[in-house]
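These are the structures in question, set out in turn.
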Structure I
């Protein structure tokens with residue numbers, strides 16, 4: 001890996017493209033280094049993971065809305081939409097939108113945390129949608145996804161967005177564009193322009209994850225994926241982009257990131273050298289529990305600590321000593337009253353470590369639906385416990401959060417439970433059990449078990465078995481055969497909402513029965529005869545009047 005310096009340059013510098021980050025990203029995308037076997041196997045794991053969480057969310061309102069918008073843009077030979085039959089295809093940017101929303105809705109797929117944070121599996125829907133539309137093979141898809149993961153994770157390592165209140169999809173969009181470019185084997189010049197367009201259109205504020213968090217949290221990454229598909233399409237047609245997008249005098253760094261306060265600020269972004277394999281996906285980790293990643297270890301810790309508590313009403317206070325990120329994003333440091341509100345949205349609750357720890361401590365289990373129901377959130381004992389929990393930043397946990405040493409890096413906390421009788425219970429956990437360094441690291445059987453658990457009762461056993469067989473043979477899928485990575489839900493189990501938006505097509509009339517056709521024809525014949533009689537009567541009157549004159 002090589003560290004690349006990225007900072008603001010005055011326009012008069014005429015920064016050569018070879019020194020621009022977007023050009024270097026495009027260079028990584030065009031590099032034909034072989035994809036290692038363990039990387040290809042992990043890509044399969046993450047495709048399984050995405051499918052599991054997407055199907056589990058298939059009939060939630062945001063997913064239904066996104067699906068209906070996509071179905072209003074049919075395209076023969078296009079991309080598939082989760083839940084629909086493989087023969088139903090739409091334009092790829094709309095498939096990226098629908099499938100990306102389904103994948104993100106439950107906040108239950110993979111994560112990578114460093115200078116910023118990310119869900120790199122959000123790259124899979126747009127890259128797969130283009131692969132299906134352009135008739136590519138399983139090997140092409142593997143190359144495209146290895147590239148998208150690499151660029152996304154490298155950007156997250158080098159450039160912090162949340163400190164400047166920029167949403168993390170700003171790293172997702174250029175990564176997806178680079179992945180699509182690698183998938184299609186595009187020239188460096190084309191990918192360069194696509195990456196710059198993707199950066200330019202995807203910088204948005206973090207209000208999407210602040211206060212009352214809405215369904216846009218699920219739509220935001222899907223929107224970035226859709227923008228990436230469109231950016232590559234424009235670049236393939238020869239269109240250019242704002243340049244240099246990272247380093248320019250009025251660029252994103254200059255006015256949206258650290259350059260706003262210090263034009264000399266230097267970001268260091270790691271990228272693979274030419275010929276170096278793209279292995280970044282192996283640094284990411286999936287979720288065992290449907291909640292913000294920083295809560296994964298704390299859920300596991302709550303399960304462990306509850307075994308030593310006899311009376312939860314005897315708890316006086318719970319203090320969670322954790323990293324800056326956990327404290328200020330999902331803890332009391334966020335100063336969001338909604339994070340303590342029993343009537344808050346699901347999206348808000350899964351970003352409240354106070355709520356999550358209270359429920360995990362009481363229940364000893366975590367469920368992607370049951371743990372978030374309004375009835376569960378409003379339980380008096382839970383609300384009482386929830387409001388006794390606070391977070392505090394601990395410099396040591398912050399240091400470990402940002403450590404480059406995988407053995408030291410931590411996303412957990414030390415928890416103190418203080419009881420009314422003056423006793424206390426203290427325990428800590430650095431990484432979740434499912435983490436690669438955790439007590440029970442996720443392997444292929446765990447991904448498959450997660451898939452079967454989340455899709456049980458939604459899809460047929462036959463469809464589940466078919467998908468798992470096809471996806472595990474990904475490299476052998478021939479050009480034009482990637483529709484097998486779609487999963488169909490039985491028609492009776494899939495919600496298709498009535499049209500309510502701009503993109504909805506007018507309702508299709510039901511075919512007439514033979515009897516109705518005959519009645520309609522008879523009525524038309526009667527009306528025709530009546531019109532003829534009327535015209536004849538008017539003609540006779542005109543003739544009579546003329547003869548009288």
Structure II
């Protein structure tokens with residue numbers, strides 16, 4: 001099996017092992033009601049109920065934006081070993097998927113009874129981070145919004161957090177990373193988003209309560225049990241490791257089994273339920289983030305809303321956030337919240353996010369795919385083995401997603417020092433080159449009557465929160481996607497693979513009955529050569545010779561009378 005196939009198999013295995021990832025009904029009753037005394041919910045048209053949140057409509061700017069770039073960057077990028085490092089390091093025999101970090105961590109940092117993830121944070125300096133340069137590059141590649149990771153399941157806040165002492169100003173880089181990203185995004189005229197993942201630290205870090213079962217340190221607890229009193233004379237003196245690891249509770253049965261977290265992601269199946277103090281800390285931290293930076297977009301790595309249905313914290317955060325947006329926009333929220341694995345009614349309250357995948361038809365409401373060219377956190381091995389998605393692959397995905405009323409949020413991995421590697425820079429440059437020619441077929445467009453045609457149009461079924469990426473048939477020159485201008489006078493035919501022979505577009509034959517106007521002209525974007533075309537009952541036939549242009553999909557612009 002080649003390396004790429006092995007990677008796809010691993011992702012498929014993880015997705016298939018997620019029985020708990022089903023939608024959570026809106027009529028569930030939370031048991032933990034957070035106090036709003038310290039961080040009140042802003043007044044406005046939205047109340048902290050699902051019924052009230054269903055009055056939300058995604059703003060027009062988001063529907064026009066189509067493409068964002070994400071810096072899913074934090075202390076877990078420092079080792080260069082990929083996603084979920086802060087959890088995986090606590091498994092004595094390695095995780096069930098991804099790189100085996102056990103030996104690496106012990107050789108690089110030390111045994112987790114002494115040197116756990118807190119010590120990785122201490123080593124992380126972000127010394128070459130240049131947000132202005134990076135965001136300017138992403139804008140040139142066509143990004144209309146930029147996302148920064150505000151915290152991950154590792155529970156480190158990446159701003160000068162009022163409620164989390166373990167933050168990037170006090171430890172690690174000693175920099176306010178979110179402030180730097182926000183300034184750079186807004187200086188470049190991009191909408192600014194933050195992603196919040198910390199709701200799951202409670203159970204995600206439970207392996208840090210464990211200990212080796214074999215070897216010279218068998219039975220010696222990992223550092224997830226340390227308290228502030230243990231810090232005397234240590235670099236972290238004055239900090240409480242429990243504010244980072246959040247292990248003030250008894251772990252759930254089977255907590256040392258690597259895959260158990262997935263079936264408990266929705267706070268069921270034997271999970272140890274988060275308590276009042278934990279829920280309120282999460283609420284306060286997230287409200288502080290929103291109030292400090294006023295982000296235009298807010299991503300939660302949660303089913304529905306964070307801590308739902310254990311707590312009402314997510315409902316209160318959402319109402320507050322939408323009311324802020326409504327206050328500056330004449331009573332209608334101008335900001336966006338993303339949620340995963342949503343019910344039909346929840347898709348009216350939040351924008352549906354699909355992780356590493358896409359639905360197989362046009363969606364009635366705007367939605368978003370989030371994906372990465374490699375691993376979510378930087379994994380050096382992927383770059384070394386030339387396994388990043390190519391620019392052409394990303395652009396095929398973008399065309400497919402936009403044709404179905406979606407947006408694409410693309411993570412470009414950054415190393416611990418804050419820089420992209422040469423391979424990922426080449427991907428961004430390839431996207432930028434294509435956008436110079438073809439951007440009008442993407443931005444400020446709307447879906448056409450059908451999203452496309454071709455042998456790979458059926459796609460593959462979604463699994464859990466997405467995970468159908470790369471599972472359908474390979475694209476061919478006959479696989480086409482359609483977008484149209486908002487006034488309906490221009491139709492774009494996006495050929496996902498550069499044709500080597502004339503195309504026959506069945507959806508535009510007169511017998512199909514899709515066109516309300518006659519075709520006035522057809523041109524190939526980026527080419528001065530005329531396109532020969534004829535329309536019959538069976539198809540619109542297009543002959544552009546051997547089309548030149550940037551790598552990636554080709555775009556035919558059809559002007560209608």
Completion exercise
From the coordinates of one of I, II, helix-only ellipticity at 222 nm (-39500 (n - 2.57) for each DSSP H run of 4 or more, over all residues; to 500) came out at -7500; that one is structure II
Handout entry: Computed 30.4 for mean count of other Cβ atoms within 10 Å over residues 177-184 - originating structure among I, II
Key = I
Completion exercise
Output 1.6 (distance in nm of label points 7 Å out along Cα→Cβ at positions 361 and 449, calculated) maps, among I, II, to structure II
Exercise for the section: Rank structures I, II by percent of Cα pairs over 38 Å apart and report only the one at the top, that is, the highest. Expected result: I
Fill in the blank from the handout: Ranked by distance in nm of label points 7 Å out along Cα→Cβ at positions 161 and 273, the structure on top of I, II with the greatest value is I
Fill in the blank from the handout: Working back from 27.9 (mean count of other Cβ atoms within 10 Å over residues 193-200, computed), options I, II, answer is structure I
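Taken together, the values in this text are just the output of simple stated rules run on the coordinates, not laboratory data. As the structure is a prediction and not an experimental result, all values here were calculated from the model. Cβ atoms are built from the backbone, for glycine too; each structure is taken alone.
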